[in-house]
Structure P
Amino acid sequence: MAGTAATVHASAVLVGARAVLIRGPAGSGKSRLALDLIQAARSGTLTFARLVADDRVVLTPSHGRLLARPSEALAGLIEVRGLGIRRLDHEAVAAVGLVVDLAVLGAPRLPEAQDQKAEISGINLPRLAIAEGAVALPSVLAFHLTKEPES
């Protein structure tokens, strides 16, 4: 069953089989992290990454997944600081597998389990809270390239 779509101020990048939804206030580095992830795939650090949306992401719950799409007017466009609006290949839709919140005040260095989850439209997703001023790419790469230790 599909739910109601909502447009949010965010970016999304398909990394492997699932999208990373990047949220944060204006100027927090959403587009920059999107470009960093795409570059990480081009350099071989990640196997695959492609833009889904920048600035406006349309989110729709569907059959227990959260689907991300670009807004029609901005599909394939990304803002690059110092260059302006640029065009990139993009995916038309991707299921979200990680939420990254940028510029989180008081983000803990070692977060509790409840801080590592986000609920959007009734769908629970893993979450990374990145402290204000911190570089997000290493944490996102670690999420994709490492596993939690067994207890």
Structure Q
Amino acid sequence: MGAVAHLKLSDEVISNALKNVYWPYRLQYDKENQILIDSAHNPSGIQALRDFLDENFKDVKKTFFFGCLKNKYYKNMLKILKNKEDDLYFIEFEYPNALEYSELDKKFKAKKYDFKSLDEIKNIEGLKIICGSIYMLGNILTADR
């Protein structure tokens, strides 16, 4: 079993560790600016995000900013994300396998968004959700600093 089998951790140590864990880009929420960032990048992750939003932000207008890789099931993800009440923007980003706006199926009615910084979306009404590829999030949010 190795060294891990011999660790003896109290419930308090485990509880404190769970309270203090930091997992960037997973339901990372800026309440003041109503911006939620999540690295949901496959259909099950997007479904979990949608379920979370539907439960916790029922009556809030939502604007999605989404980008992903070509080899992901983006059509399924966009079907899950998009409700008729929500706005959907597609973000292109620099990565060898990144999906481009021109490749996006037009039925999703996403608008292309040239994301520059978090500041530019702060004044959009309602909840702003930036989600999709971890590469995209790293690309746009690291540049934002």
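Just so you know, all these numbers are worked out from the coordinates, no wet-lab data involved. Values in this document were obtained by computation on a predicted structure and should not be read as measured data. Cβ atoms are built from the backbone, for glycine too; each structure is taken alone.
Quick rundown of the values:
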read-out	value
Entry that produces -4500 once helix-only ellipticity at 222 nm (-39500 (n - 2.57) for each DSSP H run of 4 or more, over all residues; to 500) is calculated, selected from P, Q	P
Structure from which 18.9 was derived, mean count of other Cβ atoms within 10 Å over residues 88-95, options P, Q	Q
At a computed 5.0 (distance in nm of label points 7 Å out along Cα→Cβ at positions 8 and 96), which of P, Q	Q
At a computed 11.6 (mean projected area of the Cα convex hull in nm²), which of P, Q	Q
For relative contact order in percent (Cα under 8 Å, 6 or more apart) computed as 23, the structure of P, Q it came from	P
Identity of the structure behind 33, 27, 15 (criterion: Cα extents along the principal axes in Å, for residues 64-127 alone, calculated), options P, Q	Q
